[in-house]
Structure P
Amino acid sequence: MNVFDFDNTLYEGESGIDLFFFYLKKRPSLIRFAPVVLIGVIKYKLHKVQLTDAVQRYAGIISIFLRGVKDFDADAKEFWDKHAHKLRSFYQTLHREDDLVISASPEQSLKEVCGRLGIKRWIGTRVNEETHALEFICFRENKVRAFLERYPGERIENFYTDSMNDKPLMDLAEHVFFVRRDGMEQIK
């Protein structure tokens with residue numbers, strides 16, 4: 001099985017940031033969350049965010065942020081209509097029927113984009129659409145936990161990522177490819 005991280009791997013950039021700005025245009029009052037979002041992204045990029053910290057610090061904010069979402073599926077379709085141009089073309093040369101995307105991105109967003117890419121399996125951050133409560137953050141060691149729960153006994157032949165935040169998944173994979181803007185390099 002090929003397993004792919006999503007942001008900065010299959011997608012050029014951080015889809016969560018783009019999603020934030022997508023919703024900011026719809027609801028300008030969300031600007032108050034911009035400093036927290038920017039600090040969170042910087043900490044993530046510097047590998048300074050631990051899973052417990054992410055849950056404690058961001059779960060409430062995400063819940064407040066999502067309260068105004070009326071139709072996750074319609075929003076995901078609209079978002080990907082506007083952002084599909086940022087999907088990296090190399091994926092089509094690697095596509096297999098058993099591919100899996102595992103990402104910190106919301107599952108509602110992954111469902112739409114994976115469908116467009118022909119990917120039938122994904123694991124992401126889960127948000128309860130009725131309560132807007134964060135149910136599961138698919139990040140670091142939680143990615144491994146979610147993978148093992150949903151696909152026990154399956155092996156990761158090739159794993160593609162852009163970040164050492166994915167070290168726990170790298171350890172499970174037979175081969176690891178580090179994706180950069182200008183290409184990729186096999187590191188395991």
Structure Q
Amino acid sequence: MYVMILGAPGSGKGTQGKILAGHLGIPQVSTGDLLRAAVKAGTPLGVEAKGYMDQGLLVPDAVILGLIREILASPTAAKGVLMDGFPRTVAQAEAVDRLLKDHQQRVDHVAVLDVDEAELVQRLLGRAAKEGRSDDNLQSIQQRLKVYHDQTQPLIAYYDRQGVVRRVPGMGDVDAIQTRLRKAVAA
């Protein structure tokens with residue numbers, strides 16, 4: 001099963017994705033985690049990614065897609081994967097679709113965690129206070145939400161045309177959201 005979780009910053013996609021991946025018995029693929037692991041392992045793609053990261057630059061799609069290609073070809077992905085927060089653009093989604101097609105697979109479900117914007121802001125401000133994250137200030141949060149909406153609306157429309165989008169209310173406690181998420185991907 002190939003599942004993607006999309007959601008705005010603070011929507012809980014990392015938390016929910018980890019729980020859902022465990023329930024489904026498939027690995028959770030987070031591009032940030034993939035990059036850090038590849039850099040730590042010193043793989044050729046990791047070395048290339050580190051060069052960009054050390055300069056404070058975004059790692060190009062080609063490198064990230066190379067890491068995803070490696071994951072999809074690995075035995076751990078034999079039953080599928082859960083992609084957390086990736087792809088972020090239609091171009092990335094098209095590239096992921098091509099990679100999956102090479103393995104005679106396709107995206108089964110794209111779960112979109114819907115959370116009220118006021119709740120997102122409160123969650124992120126709370127996280128900033130708890131974890132001391134300087135990137136979670138009100139101005140930064142508003143900019144990140146704008147970028148998310150600008151990039152993600154076309155991505156959701158892309159997958160909606162494929163009939164795989166499942167909207168999941170992301171309000172409430174973790175267990176209630178997880179129950180809704182499991183029902184959505186079981187459909």
Structure R
Amino acid sequence: MSKIVLFNKPFNVLTQFRPDGDRPTLADFIRDPSLRVAGRLDRDSEGLLLLTDDGVLNARITQPRQKQFKTYWVQVDGLPTDAALAALRQGVLLNDGMTLPAHAEQIDAPPNLWPRTPPVRFRALLPTSWLQIRICEGRNRQVRRMTAAVGLPTLRLVRVQIGDYRLGGLQPGEWKIGL
């Protein structure tokens with residue numbers, strides 16, 4: 001029977017098990033050598049990370065041709081314009097090519113989102129806003145590069161869903177066995 005683990009990766013944790021100096025890694029939270037990461041999250045991103053001992057499932061989650069949508073809550077500098085949202089929805093030209101269209105909308109601040117440590121910087125003269133972005137690609141730092149390309153630099157990025165798997169009420173550092 002294959003195993004899948006849903007983990008809420010905290011900010012500043014590396015998505016790897018091997019030690020890396022004094023930086024926290026997955027090994028500080030999960031001690032199961034049979035698990036492999038199915039997709040990555042950058043050190044400065046938070047939220048849902050899937051781990052599995054099933055290579056076929058891992059490939060299905062991570063291969064772009066499988067079109068597994070990933071949903072992110074993104075706090076950005078500034079207020080999104082209709083043009084910025086339209087650009088995200090049409091695809092954005094990045095230095096490594098055009099992205100596929102994203103599902104992008106402005107949302108209210110997520111009500112049950114945990115505080116980040118350290119907190120996101122606050123600037124009195126520049127408002128922040130929240131977007132929900134769904135993509136089926138997984139390029140390096142793609143969501144951050146997409147929002148920057150439309151004039152909305154990312155301050156905080158939280159992945160809340162991968163395919164049918166949802167973060168739910170898991171708090172940072174918590175994990176559970178998925179079905």
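Derivation of every value follows stated rules applied to the coordinates shown; laboratory data play no part. Note that this is a predicted model, so its numbers are computed, not measured. Cβ atoms are built from the backbone, for glycine too; each structure is taken alone.
Structure notes:
- Comparison of P, Q, R by percent of Cα pairs over 23 Å apart, for residues 33-128 alone - largest value held by: R
- Entry that produces -13000 once helix-only ellipticity at 222 nm (-39500 (n - 2.57) for each DSSP H run of 4 or more, over all residues; to 500) is calculated, selected from P, Q, R: P
- Comparison of P, Q, R - label where distance in nm of label points 7 Å out along Cα→Cβ at positions 9 and 41 is highest: Q
- Entry that produces 19.5 once mean count of other Cβ atoms within 10 Å over residues 73-80 is calculated, selected from P, Q, R: R
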